[in-house]
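Since every read-out is calculated from the coordinates, none of them should be taken as a lab result. Keep in mind the model is a prediction, meaning the values are calculated, not measured. Cβ atoms are built from the backbone, for glycine too; each structure is taken alone.
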Structure I
Amino acid sequence: MALSFSHLILEAVARVHVQSQLKGFLRATRHAAKVQQRGLIARIKRHASSDFGRDHEFSRIRSYQDFIAAVPVQSYEDHEPYIRRVMDGQLNAMFGPGESVLMFALTSGSTDKPKHIPITPTFAKEYKRGWHIFGIKALLDHPQAFFKKIVQTASSMEEYRTPSGIPCGAISGLLASNQKRIVHQYYTTPTATAQITDPDARYYTIMRFAVPHDVGWMVTANPATQIKLASITTENAERLIRDIRDGTLTPPGPIPADIARDLSQSLSPNASRAQHLENLLTQHGQLLPKHYWNLGFLANWTGGTLGLHLQDFPHYFGDTPIRDIGLLATEGRMSIPMQDKDAHGVLDVTGNFFEFLDIDGQEDDPKAIYRCHEVEPGRTYRILLTSSSGLYRYDIGDHVKVHGFAGQAPIIEFLHRGSRISSMTGEKISEWQVTQAYTRARAQLGLSSDTFVLAPVWGHPPFYRLHIQPSSDRVTALATAFDEQLRSLNVEYDSKRMSHRLGEIATHTVMPNLLEKRNSTQPTANEQYKHQFLYTNPSDDDALMG
């Protein structure tokens, strides 16, 4: 359909605006050292009167050297006492005058408690700015997606509230609800879908609203979500066509009545689109995004073990280009990719303040910590970040490799989480959680303790395999109890299991004493070797399957 004259004018103005934003970011990368220093000192001054600021003598900090002398490298546990006070309504524990907390974003911790990250208006603005720069560059590289609809997903920003009434949930829900109107009009997904808890009903509803439109790109953090969205239409093709023809919503799962009523009010019959989809189904024998959309690109993570999902993309999406969304977490965005096909991204120097701990050298040596312009290509580092959410020198645990520079900003690639973290779909399971879940499951069933190994296995969907020794005939019950305990310990794992992005835990009985024998043959002295209960890469357990 030909564009109207007014639409062409709007497009021309929008292109000039977004190009100026991108140029501003690239200009900042050329002076990254100054930009980073300025951002650090601004945060220190803004929160100097907070309890955290007084405890760490922020009033004396004038330079980076003052900063590292006053504030040691921090973990979440170091910040947690201050965070708990903010949750109780004492904002001055972490923040200076005039700051507020919009919500606490939840993410999995390494133990049995989720982490609560304070989201301030300043942090939200910086987080959104990183997303805008990402989207601007991707659209400029794929102009056919300009002014087309966007398929995106968001989870609820309010799963519960703190004692002082602050919402706790997913930051994606906050960003979706607070998006600019000019951007929000291109979203196909109503914000109410975030309240649908049944995964099949939620995926179907998202696609019920999306399929009738001319979609330019899809963006989800997890590539497994892209596949679930695509496959739900394949599995429910006739149902979807009927809903589009009739203007109805009949998902293959339950939706709360009030949400279903509100969503249905915005739907109308579309007989011509339904007929087109029916013709495609007859022609191809199945209904896939590559049949009914002409996508400009897909946006999702491609690095680490998550990249394994990409091998299934051609079936659903054909040769649609894929743009990595960058290294980002609940705690902040770290990189902005500038091209397709790889997970490399330019450090988001206008967002957080970054430091890099050189894990190729002496990890515990404070001299092995560098600022962004001081890192070296080819070396591997662990990221520390200082953000407007009240985190200082926060060790997020992400390992990255430096591939070069854009100006003074390093180009980094995510490698993996800490050494004993496994994540195939973003679940980020820690070895502590695995051992606790196994201990609790055995106690629940009244079984004695045995050595075990949990290993990730690539499949459709991916799953974990529990290797145990043949001391019990209640293997199936043990696997079920173990899965339940792990879900209670890790909110991300529970979410991925609930949405079927991770399958059920399988079991494998190993030969008697095999695990003990493998431990005794390790190259280090036996008393120094720690049994590895959690493997972190698919195929690491091949030797146990023999």
Structure II
Amino acid sequence: MGLMTARPSSAKFVVEDPCFFDVDVRPDWRSQFGNSRPIKLEIGFGMGDFLIKMATQEPHSNFVGIDFSQNGILKLLARIENQQMNNIRVVYGDVRGKIPLLFQDGELDTVYINFPDPWPRKRHFKRRLIKPGLVKLVAQKLAPAGHVYLATDSEPYALESLEYFNAEPLLQNVNPESGFFAERDHLPKTKYEKSFIYAGDKIHYLEYFRVGKNGEEGLLSGEESDELNQPKEKSMSNDERLTKNFKNAEVKAKDACDLKQVADNLAEAGDKQWAKKVYRKAEDKAEDSLDFNWLAYSVCVALGDKEWARELYKKGEEKAENSLEFNWLAYSISETLGDKEWAKKVFQKAENNPENIRELCDLADSIAETLGDREWEIKVYKKAEEIAEQYSDFYELADSIYIKLRDKEWAGQLYRKAEDKAEDCSDFLGLAECICEKVGDKGWAKKVYGKAESLAEDSGDYCELAASLCKNLGDEEWTIRLYKIAEGKAEENHELRWLAESLAEKLGDKEWAGKIYKKAH
């Protein structure tokens, strides 16, 4: 499925809430919070899990969260009110425009950027958050020795971000040797982050600090200094070393997610008694449905204890808050316990709690795979169509229906609705490709490509448009004309490189590509 995500909107959004901040002039944060404590910013807080945990963990710091998800903002404000927190302020909008307005240079103590959308395709480069301009902006707003933390599950995006942050002279990488950290124990995990860890996916953590006024570097943290001063350990056998590592990992574990990983490794190593004790600790630390769900899975698979797993699944069901969590839970119950009736009831709860189109598409897929109920699957897709509003809603839904149901006619109707909601060149380009590849209507696709061209702005737009048109319509004359426009608009080194690569690949014109490579150099 061609997954799309939310984008910043210029629409006005105001909430009557003391913790919601909407101003056109730079605020006096000391007056706003009633104190002069350090200000810490989270860019893109999603549902607010991380922000809530940090503000609870550090009551003597002030936190500001910026996001453009109206649903996420409303949920966060409700949680702030319920927990009676006074050290969080929430801002709506595009962070690139909000940061200069909200903060003076050197005013921020810390900046957190957790799992920004990687927008992996070149055509969506403009939509990526992490670019040199934002990095420079963040560096300017940080106080000397202030820190910025970034986490992403996308390796290409991590490498690109590393390049941009390393190029900023005001920032210094805390781990200059490799650039990344494999874990980040001192900060709480979000549900989104835990979902990657539980699934065994690699996360890339970056940490930078703002150099001092005279370029001084920060000191090693106490933990790092202690590690350097530790005496070398005496020679140990492999079993002794393994046991010591397991003990250290158990002591170091901060939450249920960490403890479950330790227990999984113990069970795999053959010590199921020790693993059982650590799983019990993980159960005591479990906070949400995700924790209980994955813990139940491990207890069932690693220990073969279905009775305990059932108890954990029940706790997970009680904690589930949205369609996605109920969906995951039902799927896991069916896979490990084989209890289709229970899974069906949980799937019904998932159907009644959708937050977006993607959750309903995932639900329809799970119902089909787990229960084989095509009638219910179609019913869920129809429900998704009823609540679809944006371009991405119709686009994703059409994609899913074509792939899962092979219903070309229904998909085509949804692509028509997506066309009415498309906003920019990338939207129309993606749509034209789907019309060619899935609907097979090249006449319609040609008209959509024309709309894409009318909205193209820069070299990247024209280059991607030319490459796509060449592949799907084979119109060489139109393709060459677009490549020439792309060359005329190319300003940055990466634009010239992308153009040269595309020319060589799509047209096989190595002479033209070579001239552009020279411009890039």
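Values computed for the structure shown
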| read-out | value |
| --- | --- |
| At a computed 13 (relative contact order in percent (Cα under 8 Å, 6 or more apart)), which of I, II | I |
| Which entry (I, II) yields the derived value 1.12 for Rg/Rh (Cα atoms, Kirkwood Rh), for residues 276-419 alone | I |
| Read-out mean count of other Cβ atoms within 10 Å over residues 260-267, computed value 13.6, structure in I, II | I |
| For 33 (percent of Cα pairs over 23 Å apart, for residues 140-267 alone, calculated) the corresponding structure among I, II | I |
| Entry that produces -18000 once helix-only ellipticity at 222 nm (-39500 (n - 2.57) for each DSSP H run of 4 or more, over all residues; to 500) is calculated, selected from I, II | II |
| Which of I, II yields 10.5, 32 [Rg and Dmax of the Cα atoms in Å, for residues 412-467 alone, calculated] | II |
| For distance in nm of label points 7 Å out along Cα→Cβ at positions 348 and 452 computed as 3.7, the structure of I, II it came from | I |
| At a computed 2.6 (distance in nm of label points 7 Å out along Cα→Cβ at positions 84 and 444), which of I, II | I |
